[in-house]
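For reference, the structures are reproduced in the following blocks.
The numbers here are math on the coordinates, done by the rules we state, and not lab data. All of these numbers come straight from a predicted model, not from anything done at the bench. Cβ atoms are built from the backbone, for glycine too; each structure is taken alone.
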Structure I
């Protein structure tokens with residue numbers, strides 16, 4: 001089946017990045033598609049709306065949210081378009097008076113994460129288990145927001161913050177001894193629809209990273225495992241894919257061309273913003289393309305995230321990659 005003569009109107013909720021900008025501006029057209037770009041801030045609010053209401057035809061989602069939603073039967077499917085990447089050896093902060101010097105010291109302690117299924121938390125917990133011998137089931141994970149997938153049943157070692165308290169206030173008072181930074185934990189208050197990404201709760205104490213020299217640790221881990229954590233992917237409603245199967249290839253080709261242009265310009269020194277510098281630094285570890293798309297290129301990372309999600313009680317079973325991703329290159 002090929003694209004119809006009249007462009008298909010589809011709604012999109014995807015952030016503007018350097019590597020998506022040319023698609024969103026129309027510089028790179030999506031063959032056969034007339035896109036309606038809907039801006040949702042923060043993007044995490046779009047995750048929730050997509051998972052619960054299938055509000056958009058095409059949406060950027062956190063990969064763990066997607067894996068869980070797929071396991072619970074939500075009717076959408078991912079394309080291997082990974083729009084955000086970073087390593088996760090940093091970002092878990094500890095109080096200096098908590099007696100936490102190494103990851104094993106987290107056992108018996110309380111650590112804060114906005115929601116248990118937050119992708120940052122899943123990646124970091126998996127690394128601490130695999131690399132440092134942490135028994136993450138002996139840590140009490142304290143959350144102060146709801147899970148995107150409402151059907152998810154949380155493990156017994158996950159508890160909610162008391163009414164009226166946030167992770168930020170609990171970390172400041174010592175009620176929890178560790179917490180993920182920024183929007184994944186203690187760097188915001190409230191729910192995604194309350195503009196919490198603009199807040200930076202004050203603390204009376206200087207926290208420190210659990211792992212020191214995180215960049216060196218991450219680079220070594222990547223060289224040994226080939227795992228390069230993804231932080232965002234693109235999903236399409238199954239109803240759209242069933243009615244218009246050509247859409248998957250059109251979307252993939254347009255996003256891929258936009259990304260390839262961006263990476264070429266990045267390597268040529270044409271982009272110098274904060275995110276650009278981040279990806280240039282990542283390229284020194286993973287190679288000249290710091291934003292690899294495709295299933296085969298990301299197999300180790302996808303399999304690791306699924307394994308972590310199952311171990312952490314987020315999904316009952318790992319799904320075959322052929323069910324998890326529609327691969328337009330085949």
Structure II
């Protein structure tokens with residue numbers, strides 16, 4: 001009996017590839033045109049992050065601070081105190097680690113309306129290697145009080161997340177990918193901060209995915225359906241605050257969870273889901289992501305294979321979760337006599 005995708009309005013699963021950073025650049029321009037309080041700050045990476053689009057279209061609200069990420073965050077905090085909505089943009093590894101103190105004390109502590117953008121996230125950073133890969137940024141940002149963490153799955157979700165961030169009063173960390181990835185959602189999709197969504201129904205297990213790994217999760221569920229497994233797929237675009245209700249529902253109804261992320265299994269989506277499940281409805285949780293290692297310079301295809309972020313790896317993780325689920329049920333039956 002094969003699994004099936006949920007009857008969810010807005011899910012397209014088109015084959016089109018759309019650049020996440022290009023979508024981000026265009027979205028910033030649109031946000032700036034609609035709201036004259038939007039200001040963009042860049043740390044000498046405007047071409048890479050595509051904030052160059054904003055600089056070209058709305059130059060009077062674009063500030064190039066140079067290679068000075070800590071200063072950029074402080075400047076963004078100051079702008080927020082006088083009513084602007086600043087977007088401070090650089091690579092994810094720099095905004096989360098190099099400027100961590102400024103993010104924590106200057107932005108999050110006073111809960112200022114600053115939007116922090118981490119581009120070139122995770123492993124896939126165009127062969128720049130460990131110094132530019134960010135495998136800890138979600139863990140860092142979600143540990144900071146008052147900080148919201150948003151990780152879009154595709155260009156459509158990204159554009160809508162930008163609009164929601166502008167409307168939201170408070171600090172947000174937006175994690176975006178470098179390259180082009182498959183479009184998952186169509187134009188009828190409606191993004192909501194703090195809400196996860198079921199992309200595919202299933203009762204045997206649940207794959208919880210975030211960001212660009214959502215498409216991998218869906219592909220894994222399709223492959224598992226050929227083996228007769230009905231696997232639910234949940235997309236989590238807001239890692240903090242995480243949607244506890246949908247995760248607990250998945251735990252109750254499927255009894256096993258696999259998390260999939262382009263990030264370390266320590267402190268990211270996997271940790272967030274495990275925290276909820278442990279407190280609310282304990283079931284086996286198997287985490288797919290990098291495993292306490294630094295990355296290295298290689299093609300995205302080679303990195304995917306080496307670090308186990310493949311469709312096959314997700315399928316094997318589901319199999320592990322199902323074995324654990326079966327063992328747990330057997331032990332319970334034995335305990336009950």
For this session: Figure out for me which of the structures I, II the number 65, 42, 36 belongs to, where Cα extents along the principal axes in Å was derived from the coordinates.
Result: I
For this session: Consider the structures I, II: one of them gives 2.1 for distance in nm of label points 7 Å out along Cα→Cβ at positions 28 and 76 as calculated from the coordinates. Say which.
Result: I
Exercise. From which structure (I, II) was percent of Cα pairs over 13 Å apart, for residues 172-211 alone calculated, if the value obtained is 55?
Worked result: I
Exercise. One of I, II was used to calculate distance in nm of label points 7 Å out along Cα→Cβ at positions 92 and 180, giving 1.1; which?
Worked result: I
For this session: Identify which of structures I, II gives the largest calculated value of relative contact order in percent (Cα under 8 Å, 6 or more apart).
Result: I
Exercise. Between structures I, II, where is FRET efficiency 1/(1 + (r/R0)^6) of positions 132 and 284 (r between Cβ atoms, R0 = 25 Å, to 0.05) highest?
Worked result: I
